[in-house]
Structures are given as C-alpha cells and as structure tokens.
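Each value in this text was obtained by applying a stated rule to the coordinates, not by laboratory testing. Predicted model, so just to flag it, every value in this text is computed and none were measured. Cβ atoms are built from the backbone, for glycine too; each structure is taken alone.
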Structure 1
Amino acid sequence: MSHLISVIMPVKNAAHYLEECMDSLLNQTYSNWELIAINDHSEDNSIQILQHYVKKDARIKYLENKGSGIIEALRLALHHSKGDFISRMDADDIMPANKLALLYELLETKGKGYIATGKVKYFCEDGVSDGFLKYEQWLNEIIDNENHWEEIYKECVIASPAWLIHREDLINCEAFEPNAYPEDYDLVFRFYKNKLKVASTKEIVHLWRDHKERISRNHEHYKANTFFVLKLRYFFELERDKHRSLVIWGAGPKGKIMAKLLNEMQEDFNWVSNNPNKHGKNIYDQILKDFAAILKMNRPQVLITVAQRNAKEEIVSFFEKHGLKAKEDYYFFS
C-alpha cells in the first residue's frame, strides 16, 4: 500500500505559471498525494487559480500565509500536512510525470535516514542564462558522482524543489524553524548536520523555470553575501577546530567577502593566494601571502574561494602532494 506524500508549496504572484505547475502535479503517476499550497499575499490572480484547482481535486488545499515570506509559508504548509513523506514544490516550476513515483521508490528501498533526490533541468522562454546552466550541470554531476556532502560548502547541493523525505526525518532536522535564508541551503545543511544519507536517481525529477521575476534572482536573501554568512555559520558549528590555524585561499571577490565577514566575526585568519601579483598586498588589514606559507602553519583549515576549474585542480594537487585531505584540512567554498 502506498503512503501519502504531502507536497508543500508557497505561492507568490505566480499566476502566469501556476496552471502549468498544478497540471503537472495532477499528471503524476503516483496518485496518493496531497498539495498544501500557501498563498503568500499574492497581488495577481493566483488565489482564483488555486480556488479553481481546489474545486477540481480534493487532494488540493490552500491556506493564506498569516506571516510573510517563503519560510513562514513552508512552516504553515508543513504544520497542516498529513503525509508520511514530504516534498517541496515551487509554483513556477513543473514536475515530470514520474517525479513522485521515482523519489518514493528510492525512499521505500532505503528507509529512514535518507533524502531522495534526482537530476534537474532549467528551462526559460528566453533561454537559460550561463550561470544557471553551469549550476544545473554541477548539480547533475554531483548526482552522477554521488558526492553531495563533499561539495556542501560550494553551493546548495540539493535543488530546493527536488527532494522527498520521511516526515520524521524532516521534523528531526527542525526544518523551517529558524528564519534563516537562503532557506533551501539552510535546510540542506540541516540534512548534512543530522547525518542523513542521499539516495539519488539519475533521471530528471524537476523542471526548473528561469525567469526575470524569480525570487532567487532579485531578493536580498539570495545575494552572495548571505550565502557566505550561512556557509561560515555551519562551518564554525560543524567543522571548525579552534586549535588549528584558519586560512583563506583566494583574493578574488568571494575571498574578499569571506575576509570581511571573518573580520566582522573577530576571527583570526591568514590569507594566501596563488597570484604572485597579490603577494604582500594589504587588504582588510591582512597581508596576502604565497600559498606555500600554508605548510608552515599549525595544522591549518583552509577555506578555498578560487572558482576556476584549472586552478582548483592545481590546488587539490598541492594538498594531495603534502598529505592534506579534503573536508578535513581544506574546504572549497566556491
């Protein structure tokens, strides 16, 4: 007998895309689901569309967000959900017809203590931007390599609308309890913190729409600085050893963001670069050093902000040559 899957979905001015999203849910091959949609103060006709689908299918419910924003909408939806399994959906995206079936089969095979996910594909009427195409490729490579937690400090390693989890596991992770943005990345860090394992299918389970009104494109909660604040908070909670030296490797824009944040946190750190033109320069009261200085430091923990693929390969080669290990001695943050 199949279990009930609760799909929780915030809705904010999504009228232009909402019908296509709702129809993709109705077309699921897995039929034992409910949708808890939360209208987050929409100013278009999203409410009328939701009301139409509520009358059309008894599995669909919608409520008004008493608070404001995605997190409070998700929190309210979870509170009113009844399923043994929980998934998230975004109101401007599309589900492949076999999405719930694929993810449910994974979790039924693995049991509790797992989160199920799969590949994603971006689409856009005007063409998908290079940045999103690279993110799609990176996410799908992680699926192929099955190395989600090795990549956790780079970017959000599980797409926010592309997962299914046992209700008990989600509650144990205190999902949506803090008002911590970006909320999808914070939740994935909570999965990691609670030592959940990832079960993944190599099939596409989510069609992700790119458009200029997308919240992740425009809201201050999703700016680069916010991502680094979140990454550093979890790094200091889960990985940081105060008895070891702390090092930033890389003096580009992301390295400078990290240095500024560490200064604000009043954390001592060293700063190195593989660019000889920057050695000896004073930035934010830190003198940049040659990366070879790492070898003279006290068992350093190195936070790498270098983004270029060829530079990353050289950095990994350097660490391996000197017996230093990923996710123990060095961490990629971009």
Structure 2
Amino acid sequence: MLLYDASNEASEATSSAPLADLRAALAEETVDVADHDGRIIRVNRRDWLEKVLMPNLRAARGDLEHLYELLVGAVVDGFAGDVIEHAKFLAKHDATPPRGVALLGAVFLASGRVNDAHRELMNGLELHGEDALLLCNLARVFDAREDRPRTDATLWRSLTLDPNLDFAFAWFLDRAADSGQDGSIREACERVAALPGSWRARVVLAGAALRANNATGASRLHDEALLCAPKPVPSDLLLQMSGNLGKAGLLQELVDRVGPRFDARFHNFFIGANLMKAYLTVGQYDDAQRVFDALCKEDRPDWEEHLEEWRGALGSLRPGAAQA
C-alpha cells in the first residue's frame, strides 16, 4: 500500500513529459502492456505492433485525443519509427496544432531523423508562434547535435513560456546537477520559481524546506504554489505536497490543504491514498471512507488492486465501513 509518496513515478501520466522522451527504440523483443483489468502482461513486440498498435492507430484517426495518447505510448515503447505516418496525420489535424507538431518532432527524433525533427519543429514555430512544448523538443534536437549553448538557451525559453512543463523542468534541474557545483540544483529551482505562474518549482523547494525542518518556509511555498496553480489543482502538485507533508509528519496540514482540493474524477489514486492514510492517523475515519467511496465510483480497473488493500485496511479499523 503506497503511502505518503512524493515521487513523480507514482503519478499517472497526464502531461506532456513523454513527448520529449527521445530515447532510442528498445532492444527487447517484448513489451509490457496493461490488459482490460489493468494487469501488466508481456507480449511479443512484433505481434503487438502488427496486431494491436497499428490497427488501434488506424481506428483512432476519428478520435484525435486517443490517437495522441497512442502515439505518445508508441514513442515511449520504442515504436517511433513505425508510427511516423500517423504522427504526420495528427500534426495536420490536431485541434491543438503545436502539440501535434511537437509530437511529430519527437517521433522523428526518436527515430534518429534529427534533421526532419528540426525542420518540423521550426516550421511549427513559424506557423504557430513560440510554444513551450515545441521549444522543449527543439532543445532536444540541439542536444542531439551536442550544441550546448543553443540547448540551454532554447530550454530556458521553453520554461519562460511554461515553467510547469514537467519534462522541461526536470531536464533543467538535471542539467544544473551535471555542473557538479554545490547548490546548483537549488539555484536552478529558485530561478524557475521566480517565473510568473511557477508552481512546480515551489513545491520542490517546499519539499527541501521540510527536509531541512523549515515547516514555516514550506508552508509559505505551498501557499504560493496553490495560488499559482490552475483549477482543478494538478495531480503532480497534490501528490508531491501530500507526500512531503506526510513524510514530515504534518498530517493535519496535509488534510487541511489536500482534502478540500482532492477530486477523484481528476486526480490520481495515490493522492487519495496519502489522504486516506492521513485521515485515519488523525482519527477522521468518516473522511477516509468518503475518499475511498469517491475512488470506487471511478470504476478504474487499474486501481482495483489498491482499492482491495484499502477496503481491508478500512474494514479492520472500522468494521463494516468499507463495503463499497
């Protein structure tokens, strides 16, 4: 049972980070996929490509959101070279044109076609104007060409347009860490936090403040992050905040901040798990049950195993409370 997790690994992919995941195609002969019940199974890569992925891509041309999700997964799973024509279709028809072009650039780059990626991304910027995702992926092109000055300048420009673009932010911190200088990551985080609307960097700084036993500073940074964030509050923000507060033992602050903002329709399971754990620890059993019931109503097969664990936990603490 995952409790008080502050890592991004636990969060469900709801953002643009996979678009810039430009790793080379996987060498393994199998791929891990989820079945209808959310269970992970391993299948032959070629069979998956020919019998599942390609038919699904063709069928999804009438549902561009689904097509986008399938293409993102294809890039992450190492099938970029096989889905170029579908990525071109999305780039031409996507209701959010910069997103479609950014994905096409990512597909080309993951396929080793650096010049094609550069051309498509530059054309996208000319047609649609500056866009954080387009610029982030263009920075990856410069990185592939080992042009560090243009990589750094383009990545920073991407962050000035959207300081909360998760991959761009994480990459910016990674590049700061590569410098090997003391305090470089904190300085990089503070630089991003100073940008208008920046909530992601503030949450990271709040976590650092809590680890330094500076609860007052963390509280201020959390308040600022929530003021900057859109509504509903992003899952990444609530997951990091709930995880950091839980690990610091600030459970009442956790329930006061996260409880009113959590919505099972929009947020991932692990935020609910952190919230339920905190409610139970401070003795608010009815509130823990309310969160559990809300999670059950979403009918998510991929959550069912976790829900079964919580059904047992709630039932053992309060008999008959977890019959949903």
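Numbers below:
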| quantity | calculated |
| --- | --- |
| helix-only ellipticity at 222 nm (-39500 (n - 2.57) for each DSSP H run of 4 or more, over all residues; to 500) derived as -19000 - corresponding label from 1, 2 | 2 |
| Read-out distance in nm of label points 7 Å out along Cα→Cβ at positions 49 and 225, computed value 3.3, structure in 1, 2 | 1 |
